[in-house]
Structure P
Amino acid sequence: MTNAGVHEKGTFTFQNVIDNIKQDANYHKAGAIGFFIGVVRGENLDGEKCEGLKLEAYEEKANEVLGKISDELSQKKGIVNVQIHHLLGDFKVGDDLVYVAVAGGHRTDIFPVLREAVERYKSEAPVFKKERIINEKGDRNEYWVSEKHDHKHP
């Protein structure tokens, strides 16, 4: 069982996240589990139509960073388990991209940690996104998107 990491699309599912949490030795202390699932939007942040994404990562470093975030947040009061799993590969609109889960003693424990986990993986993990877009004229293009650009939009 791994609490965090990057996985090629098709090798890791949302069910794997749930199974990981339930296999944790401290799962009996959990009274709530919160989930975040990031999916491919059909429109980019500039309002252009998005056909899909390609995600790549500096895998060794991404696994290290995601593991560190998960381990650190798992130590917070009332938290039982934190999972952060990012998928890599080619994605269509609507496909799952990332799973974040936080199990804790009470619902009030998990929501702030879930938000922190999402914000941290987005800003700290070396995962790179290329958008396939169609502009208003019907022209197709691809370009890498920086997370800094992403953060201008909440």
Structure Q
Amino acid sequence: MSATHRITFVLTACLGLAALTAQAKPNFKGDWKLNAAKSDFGQFPAPSSMTEKITHEDPDLKVAVKMSTDNGDMDFESSYKTDGTETSNQFGPNEMKSKAAWEGDTLVINTTGQFGDNAMTFKDKWELSADGKTLTVKRHWSSNMGEMDQTLVLDKQ
């Protein structure tokens, strides 16, 4: 192989690897703990503790949450498809429907449901820090009672 062919081969291989790296989406897999000091709960009180165990094999995303609040402990799981396929999850007696899709490196999850007579929508934007150690979820809530924003910051354990 001539020097020109070797250089062409190396450059092509490098460009191919760069393209693969650029296409890779963040992976949220892991055990996460709420960093209450860096989070903003809007009108709601902060939980005394919250952890999330996330299983992520794109397009499958599963989140198991354990939370302690002044009103008691809660455990719930939700599953999503990051390809835009609608999913359903139960939160107590309430069914919520979600669609999750990538916008660049941000995962956007749009959820709708009812709590009693109150129709609610949530728009979550999940962003992973460059070092993969911080997950930030920016949430916008809308309901018959108004709108609110929250920011949850979770640290990888």
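Values for this structure:
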| quantity | calculated |
| --- | --- |
| Per distance in nm of label points 7 Å out along Cα→Cβ at positions 26 and 58, the highest-valued of structures P, Q | P |
| Comparison of P, Q by relative contact order in percent (Cα under 8 Å, 6 or more apart) - largest value held by | P |
| Value 1.9, calculated as distance in nm of label points 7 Å out along Cα→Cβ at positions 34 and 74, assigned to which of P, Q | P |
| Comparison of P, Q - label where mean count of other Cβ atoms within 10 Å over residues 66-73 is highest | P |
| Which of P, Q yields 0.40 [FRET efficiency 1/(1 + (r/R0)^6) of positions 90 and 106 (r between Cβ atoms, R0 = 25 Å, to 0.05), calculated] | Q |
| Structure responsible for -9500, with helix-only ellipticity at 222 nm (-39500 (n - 2.57) for each DSSP H run of 4 or more, over all residues; to 500) calculated and labels P, Q on offer | P |
| Structure with the greatest value (metric Cα Rg over 2.2 N^0.38 Å, set P, Q) | Q |
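Every number here is computed from the coordinates shown, using simple stated rules; none is lab data. Worth saying up front: this structure is predicted, and the values here are computed from it rather than measured. Cβ atoms are built from the backbone, for glycine too; each structure is taken alone.
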